[in-house]
Structure P
Amino acid sequence: MMRDVIERFKGAVIQIATPFSVGTGFYLADEKLIVTNEHVVRGNKEVVIEGDGLERTVSPVVFMDPKFDLAFIDVPSPNKLTVVRLGDSDSVVEGDLVLAVGHPFGLKYTATQGIISNIHHLQNDIHYIQHDAALNPGNSGGPLIDKDGRVVGINTFIIRNGQNIGFSLPSRYLISCFEDYKKGTGRFAVRCSSCGNLVFEPNSEKNYCPNCGASILMISDIENYEPRGIRKILEESMIRLGFDIRLSRRGPYNWDLIQGSARIILSYHEESGIIEADAYLASLPKENIKAIYTYLLQQNDELRGLSFGVRLNDIVLSLVMFDQYLQTSLLDKNLKNLLDAADRYDDELFEKFGALKIEE
């Protein structure tokens, strides 16, 4: 039964990326919204969303709630996302089996199983469900699912250095937030951290809560992200090469570029000054592996500035540069060389050696 639940939620769990972080969300068809944690989208009026049944796109954040760490994201229509339902978090008890699904560390889809150990963990006057389903960075905002396949919580935080000790906001808080959100007259809203009331746009008091006078930041007043330093140089190069930079960002130092059938992961390691671009081309087949390795070694002897390698079962074409020697013209040339080579080599690996497409 749990296997069926895992398969069904593949079509409802959403990968979320901003210039600052990556996280998880899930689609609720009844509300026509994506639910996630507020800390996942904090500082952004729009985010990149992607999932099975939903192509990568930029979508606006319509609700932020720092008190309960909840946020709602608009969903493009039409879409092919799976319908999942909210469950009753008050019905769960200690010992119940649960699933946590999401995109930890920016990976595609993962699911971990655990049991509920405490249904009344109190923190900042909010009750959380404590469980031992493994959570990792990137799981934030994903659903906690009961044995019947209903969402009973939103995975929110973990105990650092704890052994699979995770905490999920019970679904009853989410239901209450939906009720408050629907009462408003505007599309965009934030919850005041001081008085707890929802403030809808347009806000007549601008930067202040009209209910208590506390300072408040409305979604429309969030400034657009502007990269600086090496990030700006890298992103300007990607733009010149024709990429939509908003769709490519995967956190402050990571970008995801698609060129033909190849995928390029570009990373900047600030401490070492290394700029690394890895094109994931194909997976090794079960047969003819020796011929592939021979071919890769021959190509490495001829390539300039690029090198082939195998990571686990994936064939990767890599480019490495150092920020202290970075020149704009050389950066553009090297990235274009990698992109062109990646688009060419993956076809050769498929057609000549029977390499396999990488499973996501």
Structure Q
Amino acid sequence: MTSKERFLKTINRETPDRPALYLSFVPQLAEKLYAHYDMPYQPALDAFLSNHVSWTDLLDKMGVDCMCIAASSPDNNKTRVEPDGLIVNEWRIGMRNHGLYDDFAVHPLAHAQSVEDIENFPFPRADAPGRFRDAELTVAKYGEKYGIIGDLECSIFELAWYLTGLEKFLMDMMIEEPYVEVLLDKITDYHIAVGKRLIEMGAEMIWCGDDYGTQRGPLFDLDTFDRLFAPRIARMFSAFKEMNPNVKVAWHSCGSILPLIPRFIELGLDVLNPIQPLADGMNPQYLKDNFGDKLIFFGGICIQDLLPNSTPEQIKAEVRRRADILANDGNGWLIAPAHNIQSDTSVENIFAFIEAVHEL
């Protein structure tokens, strides 16, 4: 069975020879893997979701079954580094590097109080020149061999708070500042346009998402979700299904989001990601028993403890255990780490994980 066949069977609830495999990792780990293969390191692409769309030549060697495509920074507004080290992207969001990660330093809508503040902000255009050049190259090179996922994470809530600041946006959501819904609508419109273009290019699954969970539970209550996010998520899903009724829609949310899962099913979700193993309530057996007839699961391999801290034998045993739960009926699981694999994970452990998947 080819990788593409395996991926399509997995997401269409048919029985593949084994679950399809997806991988992503942080740049520091990518460098180690390039060195392992004695390949020259390729810098990450200039994209909002760079960890998921970069290093395709490396992934091609590692035995994955699917590749991601996403919008990149356009030709006329590339990410730049200021003389003081501030990293500024096309959304005018400023980041500073602190070693392993870039942290938020500038929220360009931190001053926003009115609808006019949002209307005056120069939102990027989904159709800006060069936006999809990297995605087109990936599809042209790998689209026949691998499943293609259109990555559209940070879909609504996350991008909104990246622009305004998290504390401010949570407060303004609660007191119903008038600009909040206008900002959410503009972000939703942008991502609908991007997602439709990715489907047009050949994406067989659109991977949306916002982090709605902490390690212990959702960030906000169901009433807030229903008021602010559910209608916009429904609009996104409808637009993508109208573009291609066969496309599968995935949603990513880190953390404990158990109360939100029935809502997502009502909205038409096909695939739930990332099944964060150490978050409260995200027990694979419970999820399979209660939602396995309605959802494909995507993720489920712990990057917080299992991959960095276990032996190869322990990793292989855990992959088999989770496969017995999440793929016990021959379908229903797109196996993947529950986030980008971090730099504290050894190359040896990564290959133990991959070998375990290939042995299923």
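Any read-out appearing in this document is the output of simple, stated calculations on the displayed coordinates, not a laboratory observation. No experiment lies behind these values; they were computed from the predicted model shown. Cβ atoms are built from the backbone, for glycine too; each structure is taken alone.
Using distance in nm of label points 7 Å out along Cα→Cβ at positions 275 and 291 for the comparison, can you identify which of P, Q gives the largest number?
P
Which structure, out of P, Q, was relative contact order in percent (Cα under 8 Å, 6 or more apart) calculated from, if the result is 13?
Here the read-out was taken from P.
Using distance in nm of label points 7 Å out along Cα→Cβ at positions 243 and 339 for the comparison, can you identify which of P, Q gives the largest number?
Q
Quick check for you: by distance in nm of label points 7 Å out along Cα→Cβ at positions 235 and 323, which of P, Q is greatest?
Largest value of distance in nm of label points 7 Å out along Cα→Cβ at positions 235 and 323: Q.
On mean projected area of the Cα convex hull in nm², which of the structures labelled P, Q is highest?
P
Among the shown structures P, Q, from which was the value 162 of volume of the Cα convex hull per residue in Å³, for residues 171-258 alone calculated?
Here the read-out was taken from P.
If helix-only ellipticity at 222 nm (-39500 (n - 2.57) for each DSSP H run of 4 or more, over all residues; to 500) computes to -7000, which of P, Q did it come from?
P
Could you tell me which structure in P, Q was used to calculate percent of Cα pairs over 30 Å apart, for residues 43-250 alone as 32?
Of the structures listed, the value fits P.
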